[in-house]
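There are structures below to look over.
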Structure P
């Protein structure tokens, strides 16, 4: 299994083990600050492949810039800024999202986003599992950077 397949497998296993509709992996580009979605499981279309957000923008850019997990409930009602600033939420019609940073060489460089097309939040134990998956992926990023 190559590195891309391993990463896809981690995304798919998160999706299989928790109550969510979508799992995606976004990474900051090697050159420049922009953030792009690289992998998805449970996606309803291929739009995620074309989404690129600025550092600090969108859910992925905000998680990378703060280095902290972010939860979005009841999208687009309870957000800061405009819904268009959250293209992955719009593209996948997500109402709920939980996103955690993935660190590379000590700095946040990626994001695992778990989302739902219903407004059902995930449990604390599911959040722990996602954080564990993020730690697992940290060891896989060498080949991507």
Structure Q
């Protein structure tokens, strides 16, 4: 049996700002469109819905991030500032070639380190969590080998 992850989805309020943040991180905008109607609601269980989505893809084409802005129905919960030990969706993590350069690129888009430093795990990774637009939690890792 073959299993492959297609994408991770994040619901946001400001789709344009979030797209620009992930572009600065190094992802590419694959497409942006409206998804609406009763058929879409049958998938999500939300009934008739209207959602604007932007699909981001990593440069290697293997990983995707679906950013969604719900117009109808209204958003009912907000977990963006949940602490790292909260149940449910936590974060998405990206491995980068140059963590310091990535941090410099995303800082103008509001990225802030969750801790006060980038931490090294043995001789394997340099790691950190940042809060991006709207408090979205993003993990960043740089392999040291």
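No value in this document is a laboratory result; all are computed from the given coordinates. Given the structure is predicted, the values throughout are model-derived calculations rather than measurements. Cβ atoms are built from the backbone, for glycine too; each structure is taken alone.
Of note:
- Origin of the derived value -0.56, -1.26, -1.30 (log10 I(q)/I(0) by the Debye sum over Cα atoms at q = 0.15, 0.24, 0.26 Å⁻¹, for residues 9-80 alone; candidates P, Q): P
- Parent structure of the calculated result 6.6, given that mean projected area of the Cα convex hull in nm², for residues 57-120 alone is the read-out and P, Q the choices: Q
- If you line up P, Q by volume of the Cα convex hull per residue in Å³, the top spot, with the largest value, goes to Q.
- Structure from which -9000 was derived, helix-only ellipticity at 222 nm (-39500 (n - 2.57) for each DSSP H run of 4 or more, over all residues; to 500), options P, Q: P
- Identity of the structure behind 3.1 (criterion: distance in nm of label points 7 Å out along Cα→Cβ at positions 17 and 97, calculated), options P, Q: Q
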